[in-house]
Structure I
Amino acid sequence: MRILVVCSGNAGYISPFIKEQADSISALGNNVLIYPIIGKGILGYLINLKNIKKKIRDFKPDLIHAHYGLSGLLACFQRLVPTIITFHGSDGYILWVRILSKIASRLSAFNIFVGVELKRRIKGHKRNTIIPCGVELEKFYPIEKNIVRNQLNFSDRGIYILFSSSFDNAIKNYPLAKKALEKIQDEINLIEMKGKTREEVNLLLNACDLLLLTSISEGSPQIIKEAMACNCPIVATDVGDIRWLLRDTVGCYIVSFDPDDIAEKIKMAMEFSKNVGRTNGRDRIIKLGLDSETIAKKIIAIYEKVLNKN
């Protein structure tokens, strides 16, 4: 099959989870081309419509797979080939984006939601399913903590916590993380995950005592799955599909938005990291079938279903 992937390119790069999913689908024998949308707001996106139509004529895809509601809406404005949309998170939580995503979800040939709550918020037509993005287990894997700490020049006895994103991302709620850490007397190094390569993130997940996620909302956060793949302890707010992902994984803790609760769970995770070490999160990822190849096969099955109908 020939698949044209449409997604935002405004950051100057393609979101890693979109690029990795496209690569996984390509590795299974499909011809995948990514079209990055450059432009912000509705008008910024609409400017790309002419170029997308030209790309369709040149590349001759069997279908379009758009990521996020705005990209999906743009892709649906062409009627040359069917459009599949994956909704990731912000589609259902930012009001004006949610409204446009709802429109897109009714124009598409098929909708993929990364989580149950996101599906509930957007709804769309009946041609839909829930498929979280997969994690590349070859890129995210356990490494001995002391080896990685030595490589990163971390102190053997220091306490290191990896924050789930950049501090200035409002949705990720860094102020709440800061309030919680202020309640802990231990000296803690909170590491901002900003501008890191995939290789660097893997090293940090193995070097740190735990991953901290205090997000206001999420769809199906990749960083949680990546931390699980590295067997890294986790403290996270109950958003998106995190409760389902972690379930009874020992060393991982679901918290409220109360700084005291978060501080208490951080202490528990630190104690776990000190006395036990690592979780069995990787086994949980494999059991759930959330490796990139398994997810790619599920998506390809959706492609075939849509094309057979058309």
Structure II
Amino acid sequence: MIDERLSDEDRERLSLRIGADVLARRLERERLLMLRKSSPGLLRFLGGKDTVIAGCLRAAGLGALAHRNFLDVRLVENPVGLRGLPPAFEGFRLLQLSDLHCDLDPALMDVVECAIRDVACDAVVLTGDYHDHIRKSGKTSRALMERLIPLLPRPRFCIFGNHDFLCRVPVYENAGLPVLLNENTVIERGSDRLYLCGIDDPRFFRTHDLVRARRGIPAGSTTILLSHSPEVAAQAASLGYSFMLSGHTHGGQLCLPGGFVVLRNAPVAARFLSGPWSENGMPGYTSRGTGACGVAARLFCPPEITLHTLHLSHDAPAHRQIG
């Protein structure tokens, strides 16, 4: 993202939205992240961690297979039972994309566009990480996102992850994709309302605010929280959120047979790494990710787009995978 900057006007707008102190903290951590990604080290000398991993996959004869798996995006259906769901939202279909990391391999976007073309949904959410290589130009990921956004049905919303810099807020919003930065929005059907709440990245930037994200919402309302990382599940449940959607973990991305996760990038229990889960009565879901991070490769962990269907009940039908 080295070739993008916030204008003074956009900086002022963001300051009003998230607070001057939060904005300053966020921008400082973006600067520190750039420095960290540019610092010398043995892995940098060898070409970087991702180059080493890709080389190991090729040496093991798994490179081509892992790349084919990366492009094998699955449609996963996740029925969700929610207490107090307004009647007008029975059967509401919410499509989730996560962790696109668009510049990693632009070929993925053709696959994603094909995958979403015939999916009927009522709203779309994207749960962070649209850029991959922090130290590299953002032109490719920006162009691919500006190409994708008009293809997504309205209403559509997104949150930011640990690869997303604030300079992209005006870019995505000008393209028609509102960004929720510790904010909420409402979807109305007649007199019934469903609230989408989105927090900023809780993993690296740590500028999230779950209390602010639900500010102004009437008590007892159905609230869906978008959080890039699932690590705030306990706090979200304690605040009364109805349902939580996350990504970030990639489900492990390069796993052992059976989907056993070798390395995890979030400080959470194994049950939060992928698929449906529950925390103190609050249902949640962690996407395995639609793209991949660092290396355009996956093993025993297929990428996904997810169709969540909301139901007025305590017990939801069994989770199943399509395709």
>> If mean count of other Cβ atoms within 10 Å over residues 123-130 computes to 26.1, which of I, II did it come from?
In response: II
> Suppose you compute relative contact order in percent (Cα under 8 Å, 6 or more apart) for every structure in I, II: which one lands on 16?
Replying inline: I
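Given that Cα extents along the principal axes in Å, for residues 179-250 alone, derived from a single structure, equals 39, 24, 22, which label among I, II identifies that structure?
II
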>> When distance in nm of label points 7 Å out along Cα→Cβ at positions 163 and 299 is computed for each of I, II, which one produces 3.0?
In response: I
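Upon calculation of mean count of other Cβ atoms within 10 Å over residues 67-74 from the atomic coordinates, which of the structures I, II produces 17.8?
Working through the options, I get structure II.
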> Upon calculation of Rg and Dmax of the Cα atoms in Å from the atomic coordinates, which of the structures I, II produces 20.1, 62?
Replying inline: I
>> Among I, II, considering only mean projected area of the Cα convex hull in nm², for residues 19-170 alone, which has the greatest calculated value?
In response: II
> With helix-only ellipticity at 222 nm (-39500 (n - 2.57) for each DSSP H run of 4 or more, over all residues; to 500) derived from the coordinates and found to be -8000, which of I, II does the value describe?
Replying inline: II
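Bear in mind these aren't lab numbers, they're just calculated from the coordinates by the rules spelled out. In this text, all values refer to a predicted model and were calculated from it rather than measured experimentally. Cβ atoms are built from the backbone, for glycine too; each structure is taken alone.
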